[in-house]
Structure 1
Amino acid sequence: MKTNIFTISAILLLFAVVACNSEQTYAPKPTTYYRITLPEKSYQTYDTAALGITFEYPTNAVVSMKKDLPSVKWIDISYPEYNGVIFLSYKKLKTPAALAMEVDTAYQLLKIHFQKASGVEEQAYNNPEERVFANTYRLKGQQVASTFQFWATDSVRNFVRGAMYINNTPNYDSLEPVINYIQDDARHILETLRWKK
């Protein structure tokens, strides 16, 4: 019995001596993220009688009408693989005052995200040929829930608001490829937006 205890003690002492005399130094490894492979871009036209607009959306996304009321239509463009979504709302305008109210509402909803944003890039988008006048907002920051929003109008009868979300805990470093991918799609939706006559 004493021999077994002596043998075990000797082995433990040997491991301790070897571990203490090691010439190697160890440093913690940096945080790494999964590599995300994104598909090639391809688009198809979304055209339904319920909407006064058409637009092109990605073929790898799923479009669903969330609310179909006379006053407002809500459309979700979902990316199930990336847990992302572009929310669109469409309203038919009745008066010029209604346009001012919708622009103000869009800005108030955007301001909610300013507290977490480290910067905002606002850019005007105008397509006079198709009568699409819009503003886009790209929000930067580690904890921003919606990194891209836009609103568009024909200045007379139609108004569209869009907002992009990733339904994960915000971590810009790991989600940046997906965020940029979906932001490009949101911009494509805006650039292909057409009003029905």
Structure 2
Amino acid sequence: MSDTLVLTPQQIIRKKAAGEPIEPDDSQQKDRHTIVVLVENTIGAFIRVINMFSARGFNIDSVTVGTTEDASVSRMNIVTTGNGRIISQVLRQLSRLVDTIGVVDLTGTDYVERELCLLKVRYTDRSRSEILDTSGIFKGRIVDITSETMTIELRGPSKKVDAFVKLMAPHNIVEVARSGCVAMQRDHAA
């Protein structure tokens, strides 16, 4: 007799929607989610959001915060990973916080995403042209250069920045500073 659990079609649909494993050896499906949280621009609003993530054991991959066109409202762009059940729990709990005005998960919608990266890399006479060529392909800009290192500025979607950092790894990266994801939903023309 088999030790496998037999699931009904409804259970399979429910588990898939929640990102839960269907087979015992399946790992939980974790997707990257970009969440926008509008909060009142008050003392402690940012820390309450971060504490909510920390207290529940949710990880934050990146967070950016800034004021909006209304100086009394701040916009937080949070990138996190999790299955559907965890993300829906995160969204509900963010909505319940005192200073929260609105919460939107941009994942699955049409949105524009950008990130800023400064990458300092060591170069030699041999590697200099390859680093410059690769930077040019990614539309990177040299913002500082010394006799041993160069600092490259790169802007674009997080996947583009990830790919660039990976290609620069063999060239002895000294330091990487990334801003985190800033995202905005696109308007749909009528």
Structure 3
Amino acid sequence: MSSQNIRKMVTTAILVALTIVFQLLRPFLGGSNIVSTYIIGSLVNLALIVAACVVGLWSGVSVAVIAPLIAVWQGHATLVTLPGIVLGNVVLVVLYALFARRDSRSLKVEWVRWSVVGAVAALAKYAVIVLGVALVQSLPSLAAFQNTVAVMAVKQLTQIFTALIAMVLGGLVLPALPASAMGLKPGK
């Protein structure tokens, strides 16, 4: 196994661990209130973005799958919402991994491109979660799907805001990371 692959695995493991720590902050932030939801959601989305942009697509997908599993285990998400949340996270990761950074040799952020990708990713994640959760919740009666979509559309609005907050944080954090985070030599 190459040192680059080991670096990617270790960085992914660190990002998964950070995501778990972020989710464990809930009791310190007052439980499941709106403030803790925005803070924790933004930090988890930030971990997804950093994984996708620094380590790569598969790292981001790993964090995108593990984070909701931890939320279910902690009782902050349900098995019914799990597939939608996982798919929404994966959509966010894929969009960032493919389109957010122009220069693969640098962690610099081009803000216009970054903002467009971030806005599209936030809306796509939201739409996938709303539709995914509504579909699972309305099974076996698809007649209830339309009503469930309306309810989920309101309940999941925080997904847009936390993804946008994470976009701004990511745009500030990525350029501040050391060159070694991408396996670059300083000065490149």
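Here is how the numbers come out for the structure above:
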| item | result |
| --- | --- |
| Identity of the structure behind 10.0 (criterion: Kirkwood radius over Cα pairs in Å, for residues 57-96 alone, calculated), options 1, 2, 3 | 3 |
| Winner on FRET efficiency 1/(1 + (r/R0)^6) of positions 9 and 73 (r between Cβ atoms, R0 = 35 Å, to 0.05) once structures 1, 2, 3 are ranked, highest first | 3 |
| Origin of the derived value 8, 29, 27, 11, 5, 5, 6, 5, 3, 1 (P(r) over Cα pairs in 10 Å bins from 0, in percent; candidates 1, 2, 3) | 1 |
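Read the figures in this text as sums done on the coordinates, not as results from a lab. This is a predicted model, so every value here is computed, not measured. Cβ atoms are built from the backbone, for glycine too; each structure is taken alone.
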